[in-house]
Structure 1
Amino acid sequence: MTSRLQRRRLLAAGLALPWLAAGGQAVRAAPAWPARPIRLIVVYPAGGVSDLMARALAEPLSAALGVPVVVEHRPGAGGSVGLDMLARSAPDGHTIAFSAISPLTLQPLLERSGQADRLHAVEPVASVMHTPVLVAATPAFSGPDFDALLQQAREQPGSLRWASSGVATTGHLVLAQVRALAGVDITHVPYQGGGPQINDALGGQFEILSSNVAALQLRYIADGRLRALAVGSPTRLAALPSVPTLAELGFAPANRDSLFGIFAPLDTPRRAVRRLNLEINRVLASPAMRERLKQSYNLPAPASIDAFANEIELDRQRNAALVARAPHAFD
């Protein structure tokens, strides 16, 4: 009888161990993470620079975490469709998203539908890359340079059509700054991603486009199907040494690039967020990833979680000032 009682007590003690903590307080043992494949939502269409870089990131991240990282495209509304899906996902560290910061720092400022501010529904995990912005002319525009663009906009208000990859994208932001600073009327043509935008650009469906710099656009510039007028970048691009930055042209506030990063649903466990940040920064520091970013004309942007969050907030403040100062620039 005594031995049976002792066995019961030992069994009860063993079952209680995961719940015991210092001070006699009960704590639940944290579940293993990651416990299954990680879903990586790309908020833009397949085939663009975001697709290529998300896949380049997924492979080494999968190796580091020991589970598959599965890329899933959920494009629409300049990235907001994918981020809204992320916000509704379980905050367990198994769903993350790859996106530019503009759907968080600009789009909520322009929405008038009463939709919840997604800036407070997701949280930053890791900054990944800076992507320069290209302003280029299509076959529909015969002017030789950016000054000719401005001249036509002044002489024929509304006649110039400027396409971006979507409302509230960085390309749209560049256009809005040019409109506000130059005081000109240019018609905005928003697309649902860079792929359809480039196809129509080659067909001359509009005069000007702004998009993230990528090898495809540079190839079209090299063969004369597009003409580079300006870039949004801290310095001129090595691939386009004769093309001025928007700052050089007198449009310093429009001299913007796209910052891309990884996000998670709000309240994702901190240990998962910290681990993801650590592993992503390791990937960005690898020679292979740095070379891949260089070949696609992107710049690695490793940062701590707090530094990335601060960058997002600074961009939001800068955009809020623009919207308040020139609200019709985004019409």
Structure 2
Amino acid sequence: MTDVPATMRAAVVRRWASPPCFAIEQVPTPVPSPGELVFRVHTAAINFGDTLIASGGYQVRPDLPFVAGTEASGTVVAVGEGVSGFAPGDRIAACGFVGDARADRRIVGAFAEYAMVKPANAVHLAGGVPLEQGALFRSNMETSAFALYKGRLQAGETLLVLGASGGTGHAAVQLGKLAGARVIASASSEAKRAIALAAGADVAIDSGDPEWRGRVDALTGGRGLDVVYDPVGGLATERAFRALAWDGRLLVVGFAAGAIPSIPANLPLLKGASLIGANLLQGLKYEPEHCAREAVRLMDLFGQGRLSVPPVARRYPLEELDAALADSASGRTAGRVVITIGEEREAVR
């Protein structure tokens, strides 16, 4: 690892707390084992999952202490034995867990100056794509693509996207349009609805409108929705499920509202409708070939300018990670929140 310091700044989680608590410490810079690579972090994106993982609320708990952060971009500085396809100087976007998180309980650790990742969790950034944008792309776009694939979205169908200005919602709007669907975006503020419309939504409605269901019925001519993309949870889920058409599908992506909803079992029965879980981590485990192909396809579309990321609302330094997570979790910010750690380098392979 030429020109890489022996220690680095990192946000270390030493105890479970809600909201999560980080200590910015000097820790050893990771050295890649066989089948791993180390990259210098340029940008780490903030998402809801980071808050859950760092507070101990996620379905997988890394062993304490650990460095959090699961979505980042940067430049490769070292590769372990047996790694092919990557070399120092490569610009990458990385996301997800290192190896089998349930077995070795190590994660990418992107809230640091350097992070380690398996090659399967890294994708070359398309030429000309800024590193900051690369950090915002993969997790959201691949999550949404996997969900719409599981939901069997077809051209001509009507897709409702909840939380449409957020990272995965913004991605779902674009992918829905690429699939030939009519896309209705639902978001809580005018600024957020503007982001969804800029992403290509055919229409955007106020998620807080007391007449929300009536708006959906009017937009579908009373027929109902074919597919609902739901990263929100809470009360929004049942309301959206009731707006489904016959044989409709609601995609369970996450619970950004904080509450895990319960759906009365008679609703799927009456509508012939389906509740479909869409967990990208499980997809990577059980359908790795499909997910790997999608990662490359989506990055190609990104490089062609056919897919985009939401605007960056705020940038924080690593030392203000607590504030960045709180900002993102508040739900009031229109656009993404990022941690800026490194500088763009000229070397591009």
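Every number here is computed from the coordinates shown, using simple stated rules; none is lab data. Keep in mind that what you see is a predicted model, and the values were worked out from it rather than measured. Cβ atoms are built from the backbone, for glycine too; each structure is taken alone.
Given a computed value of 2.8 for distance in nm of label points 7 Å out along Cα→Cβ at positions 196 and 228, which structure among 1, 2 does it belong to? For distance in nm of label points 7 Å out along Cα→Cβ at positions 196 and 228, the value 2.8 is produced by structure 1.
From which structure (1, 2) was helix-only ellipticity at 222 nm (-39500 (n - 2.57) for each DSSP H run of 4 or more, over all residues; to 500) calculated, if the value obtained is -12500? It traces back to 1. When distance in nm of label points 7 Å out along Cα→Cβ at positions 52 and 308 is calculated for each of 1, 2, the greatest value falls to 2.
For structures 1, 2, which has the highest computed value of Kirkwood radius over Cα pairs in Å?
Looking at the calculated values, the largest one is 1.
Of the structures labelled 1, 2, which one yields 4.1 when distance in nm of label points 7 Å out along Cα→Cβ at positions 36 and 220 is computed from its coordinates?
Label of the originating structure: 1.
Taking relative contact order in percent (Cα under 8 Å, 6 or more apart) as the criterion, the largest value within structures 1, 2 is that of 1.
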